[in-house]
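K.L.:
In structure tokens below, several structures.
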Structure P
């Protein structure tokens, strides 16, 4: 017997040209859709600005979910865009841009949902949504770690403006969703003044990438599976015109993966410095592959200065904006994953769970996100490091590469326990937050 589905909107108001694929929150949306598809109890409706739907559909069609059954993407056509834009301009906009207010009016008129998940707290167009809504508040890391964000401060700077907008959007919402207790306390309650009874802490389930690589058995790296993953990587490099990597022997050398964007808190410079010392001082053959784009000339990141200033271009390579299967293949072919971030808004870090799910151990830096994970799973502690200690990371890389089988065995046992909390559970938690207004009225 078919289960009646709850119709849930996903509110996304970034403009065309903004990245969708492999961004943190867009990946969470994909995991939510797949989780709901397992239980067949929710259908997600993504509303995006005109011109973005094709990119979103292309990415979501790679999920273990069916378009029209588990998810749909909605965007206005030109006539609708103009019609609702005229209507929006006749209203008090309350910090919203006319285009995003118009998108909300389009959603109210054409997308029939029981509630909304607003994907960022500064999406002020969400104030115009008519149905119940839960606002995702991932974190406000620059308020705890302002270094590297210098241009965003000042009376009318980006971050004071963000705080004002986030307070208003969260105040107008029926619920606020946090990934972790440390963000709920430090950012939602103390920074944005959100009442505790309005907050839904819904931890992310561990992402599992093994389904993207059907040749991987028992989450184990073998010479055969590594060769197949390497072929995927070479095909991708050839398609992208990456000449150095189109014939690269990914399956015949040791390499480390850093899977994150280059942001001030991600600390990618530490990973690059550690690998540089291992290669040039310790004489160990090792490469570093990053999914971050290199921003040469930027002052807010150390990474490109290390690569450029030390002529380390061939040993640190950027493979950014990867399709989901290629992303999984990169983790599987790797010897080790390193996540050096000072601070994450979740419990633990996504690269840890993704890497271990396809048979590669991960080292990750200690911070509030790691400490909350270690409270529940202290067995991870030997694989953590001080994000300010380069030599400590170097020693840990050497030790883990020399004892790789032991490391992956320990980490897989822990992750197997953690996977009992599923993306179906997370989807149910998000839908409960989105429906909080309806539930309050019903009570």
Structure Q
């Protein structure tokens, strides 16, 4: 290897370590040795890092202290073995916070975890400062009881009234049809604050419950939910599609949306509008591709249906579910809300309201149980003094703080405060108590 080639190899090896200060590292590794010797040493280190860095949470980042240790002698193999021993000690629960090398071996784990926490620093100097300040953490506190604030306890009363209104509607629907009814609680609001609290009442009254996710964010007029097996799930699983084909239960799709633009329309969540688009694919297949057989039942403008069938997501979902959908009867789309107005705002589409027609013809009921009025002599005090959609985005109201530091297993974390899940559970429990006062036990 010629001298220029050796120097190039040295620079490449240093660059591959992705260090904050490559010049300082080069000086450390070449101090007292030739560039060829430094290359040999760095190649051993690079081979070791390839073994321990598998794009996971537990690799090694060469900090200045680790570089000084590895560059401090010609016995690099022994030094690598010592670092490997210290890592094994840490994984076995024998971490020594006073051992500087053992601490430094945990730095990559911290930097990787920091990517998941919005309130942890992202800039390298700030990350370094925080890591250097870590202390040994106390044991995790496990006995926590989330108590709702007075404000939340009062707002629960509106949520319970919304749930009761949905329950009253579902019971009336059940009394007027022999067709199965599946109540679809859209994740999150429809599921968390409406269908799950009602589950004990619905399970004893011959309703099937379904929880899937059709998100409203990034939704547009032609969005068709596509249930993918990996990475991103939106819409119905294959087993549900087969159930819809075989039994065609009524579907009551439940979700609530923000109070904006609810003065003149009954507003439906954009995710539920996307669900309607999905059922247009289902109807399209059932009708052999003849739009004229389902346009009227769609509740959507005919031009919108025609455009939808030319949209790529429509075609993707059609191909996906076609093997599971047979020709046959179709779904009609209708709307329900506690105060259904003449027009419904479906995302960014204004359409005439189509009230539910009780009976056995298959229907998809797009339901928003939200109560949006806060003024009016006909309103109870609860509705005048609470706010619609109060519990949306619960993590913005209560979210645990994750405290980083050291413990028996090196870099560890502790949960400080109530978790968002505990908060949601407390709200659900309180809604359940209010429902028992309003309608009795399940």
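K.L.:
Starting from the value 21.5: which structure in P, Q was Kirkwood radius over Cα pairs in Å, for residues 78-293 alone calculated from?
P.N.:
P
K.L.:
Comparing FRET efficiency 1/(1 + (r/R0)^6) of positions 118 and 206 (r between Cβ atoms, R0 = 35 Å, to 0.05) across P, Q, which structure shows the greatest value? Present the calculation step by step, with values, prior to reporting the outcome.
P.N.:
On the way: P: 0.90; Q: 0.20.
Sorting by FRET efficiency 1/(1 + (r/R0)^6) of positions 118 and 206 (r between Cβ atoms, R0 = 35 Å, to 0.05) in descending order puts P first.
K.L.:
Comparing mean count of other Cβ atoms within 10 Å over residues 326-333 across structures P, Q, which is largest?
P.N.:
P
K.L.:
Among the shown structures P, Q, from which was the value 11.5 of mean count of other Cβ atoms within 10 Å over residues 134-141 calculated? Don't jump to the answer; show the numbers that get you there.
P.N.:
Details: P: 24.2; Q: 11.5.
Of the structures listed, the value fits Q.
Rule-based calculations on the coordinates, nothing more; no lab input. This is a predicted model, so every value here is computed, not measured. Cβ atoms are built from the backbone, for glycine too; each structure is taken alone.
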